[in-house]
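Okay, got some structures for you below.
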Structure 1
């Protein structure tokens with residue numbers, strides 16, 4: 001819903017602000033002073049703008065945002081403000097609502113000595129012909145018009161708000177500082193009477209400001225004190241009362257729509273909770289996938305076959321109905337399409353309730369008689385996940401599939417990655433009449449068709465304990481004559497990369513894949529892109545990926561940086577072990593993808609070191625260089641001789657390293 005533009009600063013304005021906040025109606029409140037701002041509590045629905053606005057500024061404010069209406073709750077005697085707001089609204093074709101006070105006096109004020117005048121100048125003219133002190137309760141506005149009264153600086157006692165602006169106006173008008181009474185209301189009849197008596201006043205000057213302006217308490221005090229009340233008439237009688245304005249807003253602008261976001265679990269209507277059934281029953285429109293809403297169509301309910309959150313949101317927004325049910329399968333808090341719809345409802349300030357059902361996880365595990373408190377949950381809905389790693393290192397895994405072919409591919413991968421002995425349960429069409437549970441090993445599920453409404457439970461009795469391995473020994477890798485970052489150097493490289501479990505790593509010049517493999521094992525919830533241009537190295541890399549179960553490695557065959565354009569994933573880390581003379585271009589490409597990417601580069605020549613230094617300086621990085629000299633023992637007869645390798649530079653820069 002569009003915001004309401006409210007001009008306040010009065011008691012009615014504060015009351016209306018609280019009403020709008022309670023109704024969860026987004027509102028921009030404009031007040032003149034810091035004093036008025038401090039009386040309002042800003043929240044997610046109410047924002048406050050402070051400062052006096054002329055007509056042009058109000059027009060600019062209205063044009064800056066698509067407001068639903070403007071409510072003028074300024075003081076009855078703020079004539080200029082009201083005129084500016086009204087004129088600006090007319091020019092901008094924005095609905096204008098004037099909130100006017102009820103100023104009618106009842107019979108209890110009969111016998112009051114009262115003189116009615118049109119404005120402050122008329123009041124000054126009348127009082128200039130009278131003698132005696134005058135208790136002024138009209139505030140500091142137009143106070144300078146009273147200086148025509150003889151001996152005004154001695155006779156006038158002015159009650160104002162305790163703010164600097166009001167005090168300065170009084171002093172500038174020539175009011176004696178000892179005659180300025182600074183106090184914050186509300187003012188009771190008794191307090192008014194005490195001040196009248198204390199100042200020995202013969203006249204009370206006030207405005208016809210109504211109940212919320214303390215008008216009646218002033219008149220009662222004047223009547224009891226036996227003095228004359230000089231009353232400036234309120235000509236602002238063309239408007240609506242506070243209650244009428246509330247009623248208008250409630251009817252025309254209050255967002256009274258209500259949405260039930262309901263999880264139906266597996267999908268069978270027999271599993272719906274009583275609360276969900278009641279919510280669906282009272283809803284005007286029901287949204288959901290075709291199979292989900294089918295039973296309700298048969299019951300004659302107004303149904304819309306739609307499960308995409310953005311389309312449901314559009315339908316709700318343009319609908320004249322006020323109660324909706326959006327039905328989603330599965331668990332509401334686990335990879336649910338409901339999340340996007342709930343965010344939209346929050347942003348639009350539309351009331352909603354989330355009602356959960358019996359999820360497919362609960363139903364399936366109960367059906368096959370398995371506990372799941374120690375299981376790992378995964379989903380293949382529209383994305384790739386590292387189920388090889390999850391199954392390898394966990395005894396129990398539960399996976400929601402995205403399509404029937406997912407199970408086929410998954411079991412083929414299990415065989416490829418030497419996980420042939422897994423126990424697999426597949427649950428199809430759970431809670432429906434054609435429900436089916438299948439059990440077997442990976443080989444039993446190859447070339448088998450499954451419903452897209454399936455869930456898989458996997459048990460691995462031989463699950464491994466995850467190890468943090470830095471510097472895997474060289475002979476564990478499948479090798480040939482292809483260059484490889486050796487174990488000792490690799491250990492330093494990995495420490496400088498400083499990976500987390502969800503890092504996205506690019507290994508440029510991957511060779512046999514030693515850095516890629518270690519990165520994949522550490523960032524097992526992340527991604528690793530191994531870039532290599534040598535076909536023989538690519539073949540070895542593929543073999544090492546399978547050997548180490550590094551399913552989260554994507555092999556990119558080609559030369560960087562050109563080949564990197566095929567990959568959209570944003571890098572968090574980049575290791576360059578071989579750049580083919582394209583280091584500058586590779587770093588530039590990675591930096592443009594993510595200015596906070598972490599770089600680690602190995603070099604054996606001073607020229608490469610110098611190039612890395614110049615690149616890092618140009619990007620404004622602080623670079624760290626580690627020079628490594630390694631030597632390994634070699635058996636010569638009965639002796640161990642140390643054989644040295646070439647010195648290696650490990651250069652690192654960029655990223656947030658904690």
Structure 2
């Protein structure tokens with residue numbers, strides 16, 4: 001199992017380096033590289049029926065019935081034409097740039113040709129695979145992820161060699177295998193690589209997906225249980241009432257449910273680890289403020305960490321206004337704060353005189369020391385890794401953690417991605433939130449869009465105009481050309497002082513100045529990249545225009561649309577797209593007709609998958625080999641239930657050393673002991 005991949009016939013030093021690109025060093029790792037899909041050679045058709053299967057992958061069992069010819073095309077490409085026939089008729093098969101095919105096919109011999117039939121023209125198969133007979137591993141051929149230097153045929157051959165010399169010992173207890181309808185691990189590995197039927201594939205995938213999700217869930221729950229330490233701050237029952245009286249704050253029923261769950265944690269005597277999830281504008285920040293107030297009144301300090309300076313600044317002004325009537329001192333700590341002011345803030349935090357600090361990653365610096373940190377609030381958790389959250393919490397003992405996310409995702413997925421957290425959901429918007437009318441147009445509507453902007457401004461509203469930041473270099477501080485051009489175009493119509501511009505790599509102080517002018521109503525139209533996607537709150541904004549909307553994910557569009565409709569005025573969102581892709585048009589049309597964030601996120605996940613939805617390594621947790629958190633939600637529930645059952649009987653997995661070893665290996669960046 002742990003032998004080098006070079007122990008397999010045909011794998012020398014050069015091929016071993018190719019395998020390393022796929023993360024394969026050992027025989028075991030090779031067999032844990034699962035097929036992406038399967039080609040079915042059993043769908044054999046007659047040549048005469050080829051026209052009825054255009055665009056489909058099929059198999060022809062045909063004889064080479066003539067001379068194979070070669071000719072050079074423009075650009076030097078080699079075209080090889082193979083005449084073939086069966087009892088129903090004759091056709092030809094074409095290969096491009098395959099100098100070996102002529103010598104590998106013999107006139108008069110029959111072969112299985114597998115490939116896709118041309119969509120138009122003569123119904124010919126281009127570049128098919130060919131076999132003298134059905135392969136040893138059956139009609140279902142595995143298709144593996146590859147890298148240059150390794151072909152499908154070599155990967156299949158090498159996987160068969162590995163199977164012949166290995167046996168996977170069982171890792172799960174017999175009762176788990178029986179109760180959850182699993183096949184053995186060894187059978188599942190063999191069937192995933194050499195299935196004889198689609199039911200073999202289903203049984204193998206279910207076992208391997210279940211096991212992967214089980215280990216994932218066990219690791220998260222061990223982390224969660226391990227982190228239940230005596231709390232730095234335990235709040236009494238009376239504290240929340242003081243906050244409500246000071247602000248005449250009447251929570252919605254959804255906010256109340258979340259608050260009660262939070263209070264229960266804060267009063268338990270153990271540190272809280274909770275995810276507060278809610279759609280754009282659902283009132284998460286108000287709930288977080290009440291939570292921070294309760295912990296501060298109990299004698300501890302609180303810290304809020306936001307992913308951007310713009311959002312950190314906004315949170316600072318929001319929390320400062322909220323806490324001032326209650327006599328609580330707040331401070332802002334970001335990279336833009338001057339050196340002298342930073343030193344003062346750090347001294348006051350260390351002495352305990354600052355009770356609430358709001359900042360970006362700057363609050364993680366080693367010289368930021370708290371007198372008694374009791375609560376960490378992180379906003380937009382998918383922008384932070386687990387380790388960053390933990391790093392901030394380690395600046396105190398028994399620190400409560402509240403994670404906020406405006407990315408609405410299905411509950412099963414949230415439980416898996418943030419399985420080390422308890423979950424509270426605010427699933428209703430406060431009264432007064434406006435329904436936003438959304439329109440999908442193309443750039444031919446530019447003149448009408450300009451008039452629509454003018455009408456919104458004359459009615460007292462403000463406008464966002466978002467440009468895709470495709471030209472924005474991560475290392476560059478220059479403004480994307482599209483945003484600069486649009487800013488100049490709008491300034492020519494509405495006046496230079498009425499149009500502002502912000503973008504990702506703009507200096508923090510300049511960005512904050514422009515955002516403040518927009519918030520104060522002095523700037524009427526704000527041109528930006530997606531820097532305003534998260535959290536920015538301007539109640540007077542009534543129109544969101546998103547140029548190149550097809551370049552954004554649905555959930556990102558939903559976040560942008562959520563920047564308007566926050567006041568009492570009717571609000572609108574205009575999507576501009578010139579894409580002629582049917583898929584893009586359908587996706588944007590779906591978005592224009594849907595305002596439910598959970599439905600939008602579900603659709604976005606199904607289109608892009610969790611990796612692209614959240615960004616690479618977004619949650620700092622192990623990556624899945626075979627499980628798909630969107631497709632396998634039922635198995636997520638079964639595996640999570642199984643994990644809880646195992647840990648209830650054996651909290652340290654001491655009676656299940658093989659499982660513990662696999663979980664520890666999966667979570668190798670964490671210490672699970």
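Every read-out reported here was derived from the displayed coordinates using simple, explicitly stated rules and does not represent laboratory data. Since the structure is predicted, the reported quantities are computational estimates derived from the model, not experimental observations. Cβ atoms are built from the backbone, for glycine too; each structure is taken alone.
Compare distance in nm of label points 7 Å out along Cα→Cβ at positions 12 and 572 across structures 1, 2 and report the one with the greatest value. Walk me through the numbers before you get to the answer.
Numbers: 1: 5.8; 2: 7.0.
By distance in nm of label points 7 Å out along Cα→Cβ at positions 12 and 572, the leading structure of 1, 2 is 2.
With helix-only ellipticity at 222 nm (-39500 (n - 2.57) for each DSSP H run of 4 or more, over all residues; to 500) coming out at -9500, pick the structure among 1, 2 it was computed from. Of the structures listed, the value fits 1. Source structure of the calculated read-out (distance in nm of label points 7 Å out along Cα→Cβ at positions 444 and 548, 2.3) within 1, 2: 2.
Computing relative contact order in percent (Cα under 8 Å, 6 or more apart) for each of 1, 2, which one ends up highest?
Details: 1: 7; 2: 12.
Once relative contact order in percent (Cα under 8 Å, 6 or more apart) is tallied for 1, 2, the winner is 2.
Just checking, which of 1, 2 has the largest value of Kirkwood radius over Cα pairs in Å?
On the way: 1: 32.5; 2: 29.0.
Max of Kirkwood radius over Cα pairs in Å: 1.
Using the calculated result 0.85 for FRET efficiency 1/(1 + (r/R0)^6) of positions 508 and 596 (r between Cβ atoms, R0 = 25 Å, to 0.05), pick out the matching structure from 1, 2. Computed on structure 1. Of structures 1, 2, which gives 16.4 when mean count of other Cβ atoms within 10 Å over residues 116-123 is computed from the coordinates? Matching structure: 1.
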